[in-house]
1. If mean count of other Cβ atoms within 10 Å over residues 141-148 comes out at 21.1 when worked out from the coordinates, which of P, Q was used?
2. From which structure (P, Q) was distance in nm of label points 7 Å out along Cα→Cβ at positions 21 and 37 calculated, if the value obtained is 1.7?
3. For Kirkwood radius over Cα pairs in Å, the calculated result is 18.1, so let me know which of P, Q that is.
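Just so it is clear, none of the values below were taken in a lab; they were calculated from the coordinates. Note that the structure is a prediction, hence the values are computed from the model and not measured. Cβ atoms are built from the backbone, for glycine too; each structure is taken alone.
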Structure P
Amino acid sequence: MKDNREILIEILSVLNNEELLEKVVIVGSWAVYFYQFIYQDFEVNVRTTDIDFYVPSPTNFKEKSSLIKAFKDINYDLRIDTLTNKVVFFSPDEFELEFITGLTRQNFPTVRLGNTSIYAESLPHLDLFNHYQLKYQFEGMQVTLASPPAYLIQKLLIIHKRKSKATKDVESLMNVLNYIITHPSLLGELKMIILGLSKAAKKTIIENSNNFRIMQIIQFIR
């Protein structure tokens, strides 16, 4: 069985060959996976087989040939939700990947990605990743990642909706938060993000922090 790094290289290579890697941002736990290469002494243990790619601009997501075929060529099949058309790719060893994008004005549950037949799930609080990103050269490919503070805040805004994954989320959030607090540049970015949040978003973070005992974040919210 392939290890996570091999699987990741394989997936990113498909996107890169289709000239789509620059059109996506790696978010969630797999963004945290890369932090160990970027930040000194950052320790991480990714325990998920799900990888999410955020697409900031769905209309600009134009494949070179066929992304679906390219994934099928590496033994990924696709599952299509009959109600929303959301597409999830999955491998024989149950590794899954999907594309997500921001909410639309019409509140459609999914959005078609450019000229493809792929529909991405439309979710809230993803616009943070439009501005707070990292670039990293990985195996000859440039990947774009959610920054640690953006990862932290976005997760804190949605953790109450992820009950089945909350325990794992809390562990990851605490790890990232404790690292941010001891690094001035990351802490400065965290405060900047919080400053730009609405009162409703700040309230949600405070409530979720209380409910999930992530209390260190409270001191930065005004």
Structure Q
Amino acid sequence: MESEIYLSEIPEEFKKTYLGSGKNGSCYLTRDGNVFKEYHGKGIDDEITRSLLELDYNGFTFPRQLVFVNGVLKGYLKEYIEGVSLDNISGLTNIKELILAIKEFEDDIRELSYDKCLYVYDLNLHNLIYTMKNKIYDIDTDPISPFDFPITNPWYENMKELANALAPIFINGEFKSGYLNDLKRECLVVGCSRTSLFMREAISEMEKESEIKTIDDYKKGLVLLRK
């Protein structure tokens, strides 16, 4: 498969179904079931985007073919992931299965952090897709770049990014337990603890009172754990 496509205009089959827009561009489902991201302007630097073509890691949908129109980078094609974004996930979702999916995604980030020394910044719930197979994918990989922080390492920074993305739902508040507060800080501020660990420990506290099966159960239990 060619990694670069050169066209005189964007073909209609690239824009079968509109999926949504973000800061950099708009996404469409193509006729053959892929995603076409069309940049609003000229697009991100060609060399940075080309570097993403070389990446193939679980949990991430990287560009597979760059699309040039009259010699200008206008977007790219990549895999389509069917599922629900975490900002729209049902409160009836099994919380323990979701925690396993988060842990697996954390492992995916760990591989990317140490193999390629990359920073997965600008994670948000809208771009984290939960599939029917209990797998999480980051569908917006444009903001992945070489890590250049002088003090810490990409693993800690990436864990902080993920924790702060998940925090509004899963790590929200000050807690009666000093241990949970310490874990929260290690997730959100330091990055040395995983969000999945905090969630498991929070459920352990909640289940001293009642069984926790769903996200709604978890949210109600989180309120009871707060000061």
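1. Numbers: P: 21.1; Q: 16.8.
Structure P accounts for this read-out.
2. On the way: P: 0.9; Q: 1.7.
Corresponding structure: Q.
3. It must be structure P, since only it matches.
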